[in-house]
Structure P
Amino acid sequence: MPFAPEYVALVLGENFDDAKKQFLSPLMAIQLAHLVMLSAQGIVASEDAHALREALDAVSQTDLRQQAFDGSFEDLFFLINRLVVERCGESVAGRLHTARSRNDIDMTMYRMRQRDLILDLLEATLTLRSSLVELAGTHLETVFAVHTHTQRAQPTTVAHYLLGVIEQIERDGMRLKGAFERTNRCPLGSCAITGTGFPIDRHLTAELLGFDGPTGNTFGSIATVDYLLESVSAMTVLLVGLGRFVQDLLLWSASEFNYMRIGDGFVQCSSIMPQKRNPVALEHARAIASTGVGRSQAIVMAVHNTPFGDIVDTEDDLQPLVFAAFDDARRSVRLMAAVMASAEFDAQRLEQRAGEGWTTLTELADTLVRDWNLPFAKAHAVSARLVTACERPPKRPVAELLKEVVSELEIDPRVASSYTTERLNEILSPRHFVDVRQTPGGPAPSETSRALVASREALVHDGLWLSARRDAIQAAADLLAARSRAL
């Protein structure tokens, strides 16, 4: 019975095109791995296994990618099945489908593609981290004022700020690595949903396809979608964090701030205003990331409240959205890596503005506590009143004003007399503010230098992890090729 033309045009044709692009190579690998296992277990005779392997080898992936959907087959699986039948006959071709279903085939190839998406995104985060680590290393001493509640708050360093971003992306990497570990389990052998009565070897097929091992419960192997949502969630957290970082960079690139300048290759001019230098690459990174976040929410909604079982909602129609979301994430992260590699900060301007607006006043209060054991609330009051006094005309030496404030608050006059104007200016300087903040994780150059070493080591470690995972997948592909050639 032919498919309805509307169904062909609106569903089957679209899904076939997506499958050719995303799933052809994993599907062919699954076919061969299953065949090797059936032969090893004696479920398929050696002569039939040889004929099936030759038939599969004869399937041209290049030709398949050029194949148009004509409605004579349901999907890519059935087209390949037809080609195998044409090559070795129906009685032999039919043996390949022993102890499997399209259900476990689909779930296996989805996981194979998903692990690639995770590794590609992780690699992009490593590139971004490398750019930021190098940039932070050149700005350990670059003092600038950061904001809280969008208002100028306290001095820190560019390195301290960037290390906060770097550590966040390091945690993003941990989430992606964890998602990979739980994705990289093989559902093959679960069949429709209850497994099979044949003596299959699920560990062998998992090994040949580069998985860390088989999934567990056969029902859950087909029904679950949490592995996908986990990696999508990790991607979303990454993009939300990246967007907040981009927002700061766009603000710092504005002429009113002029803290940072990105390379000429990432800016565009105005068609009417010749003075404009628009940092549009940052805007593109933000927009692409936002699109990825939007797609991730659509993925969650697509599977929300669907039955816990085999269901179309988690399959053909969902997968293109997954690919697009991860592609958005990868593009945004890689663009930011390139932009930040070109970024320059105006260290002189940053330090000049760092002390404006009494950003260092907390350190005066802290000093009074350390030197005179004042309650912090009292030291806070002294500092606040000193600001008011300093801003009233006429201008007078700050040491003189401190004496008046201390007297008004009925504090021991020795507190004020112990500080000269020169000493108070030093206490209130942005660089002193940064240097004394040697709290673990703080902005003092001694501490950011230590943190930078740790981030460099983490970058190397994660790079080795990524290489090992990719090498393992390639080694499995080589093993599969050798085992299938031996049939």
Structure Q
Amino acid sequence: MSPAPESAERFAAPETSGTAITLRALTAPDDLDRLTPGEGLGAYCRYRAGETPAILRRVLRAPQGRLLAGVAGDRLVGYLALFQPGPEERWGQQPIPGLVELGALEVDRAWRRRGLARLMLQAAFAGGALDDAIVIAPQLAADWDLEASGLTWREYRQLIFRLFRRHGFADFVTDEPLVAADPRNCLLVRVGEAAAPGLYRAFRALLTEGSPGASAAEADRRQQYLGIGVTSIQQINQLPAEEREAIYRRLIPPRVIALLDLDPATGRDPRGNRLVTYICPPDQGFVRIEVRAHPPNRDCVYLLKLTQPTEEFLEVAFIMANDPQAERFDVDQDPSGNPVGILSGIRNPAEEERAMRAGLAPGQVRRGLRMFRQVLPLVESFAGELGKEQMSIEGLFYHHAILYERYGFGYLTGRDRMEEIHRGFQPGGVLHRRLDGSNPFRMPEAAATVRGRSWAIRDGVLGEPWRVPRLYKIVGRAMGMPTFPDCVY
């Protein structure tokens, strides 16, 4: 994990000061010796004013402890603290390499509304720093400066959400005692794009100690306290448009918002174009979120459809994330240019071969954005907040099923068939023998990779149509039962 940069972007300080703020990385207690803490730091917190220096020194003595400090002259006017979670929290009782806590983000009262908090967060994650880590940021209502902000606690909480979501954080449901002590509290989590699946599974296992039902009950208690009071998608769909969109926009990954320079609250780009569409009929139990780079585009940059087939399940009906700048392959059309369904069985072999040689998997019309790692926590958090114990999803292609396995899904149906396919692709297996090089989709090397196998199956190597497996995941837990162990994608 990379530390924050030694210095970062400067910006104009308040006109009355005549100085500017520099961001500095501090890694040792002595780094604080030449700095005078601003009078507006810590004045409102649960600890007494004047203890800020001692607290920050403890941070710098902690394992992996470091600060990103906003400095004006010799005055400390803001800081962001990163460290290894301590033993007083569940996350630190058995330290997990790669799990980091963003334990504090504070700006002196006299220096607020100048963008310093935003700049410190930008600098902390600049250049891919912490992309191989999971960063937790517990938000405790006892630390919120409601007095100076003039906001209600709900408004303050939304302000925090907006600030952190721009940098990849999502709200996770947990029964960790410090967080669960006050229903206004929340746990924001950033799963780095390069974070190892094992790290993610280890972290997810710490979110709840009780049964899935107990976790759902805790989520329901939070809903009632926060005034949400809904347990189904259809109930959300019946809320006023502004309220339901405020809930659903949390399902849009921060990377999509940043890529298209969206205003998260309005779904509009800087030119005023509305790029986000929410399809959520009030008499139906589904929501479809479509995000396009330009309003008339037929392809979405991001598409998510969720349904609720039963009271217990939240179903992920479709997830898609396309790079809008990448070349398009017309695999969703027949050779005459007519659109065809993804499971229609009608193929366009020439376009499929082009797509395969470009590194795409079956069904992809453009190179993806590789965001399932970001989308899943958003959906799982949403399911938990609705009080749902399980999520389900279908593997429309072989590679989909393997991808879902990696992220903790197990099988409701189709596991035996997936294991049979894996055996068939082993040397000497029936499917391995059928990779005879008779066409580009049946080259012998296809057996060694997920994508190669998926293209061969798309080409009919099974000798029968693909039987779509159905997978599920218990909210807050990973199943860990791969059918293609140690696979290469």
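Any read-out appearing in this document is the output of simple, stated calculations on the displayed coordinates, not a laboratory observation. These numbers were taken from a predicted model, which means no experiment stands behind them. Cβ atoms are built from the backbone, for glycine too; each structure is taken alone.
Have a look at P, Q and say which one yields 1.16 for Rg/Rh (Cα atoms, Kirkwood Rh), as calculated. Source structure for this number: P.
Tell me which of P, Q gives -8000 when you compute helix-only ellipticity at 222 nm (-39500 (n - 2.57) for each DSSP H run of 4 or more, over all residues; to 500).
Source structure: Q.
Given that distance in nm of label points 7 Å out along Cα→Cβ at positions 29 and 237, derived from a single structure, equals 2.7, which label among P, Q identifies that structure? It must be structure P, since only it matches.
State the single structure among P, Q that was used to calculate distance in nm of label points 7 Å out along Cα→Cβ at positions 117 and 445, giving 5.1. Please list the in-between numbers first.
Numbers: P: 4.6; Q: 5.1.
Working through the options, I get structure Q.
Source structure of the calculated read-out (distance in nm of label points 7 Å out along Cα→Cβ at positions 189 and 277, 6.1) within P, Q: P.
If you rank structures P, Q by FRET efficiency 1/(1 + (r/R0)^6) of positions 325 and 469 (r between Cβ atoms, R0 = 25 Å, to 0.05), which sits at the top with the largest value?
On the way: P: 0.75; Q: 0.15.
Result for FRET efficiency 1/(1 + (r/R0)^6) of positions 325 and 469 (r between Cβ atoms, R0 = 25 Å, to 0.05) over P, Q: largest is P.
Computed over structures P, Q, relative contact order in percent (Cα under 8 Å, 6 or more apart) reaches its largest value in P.
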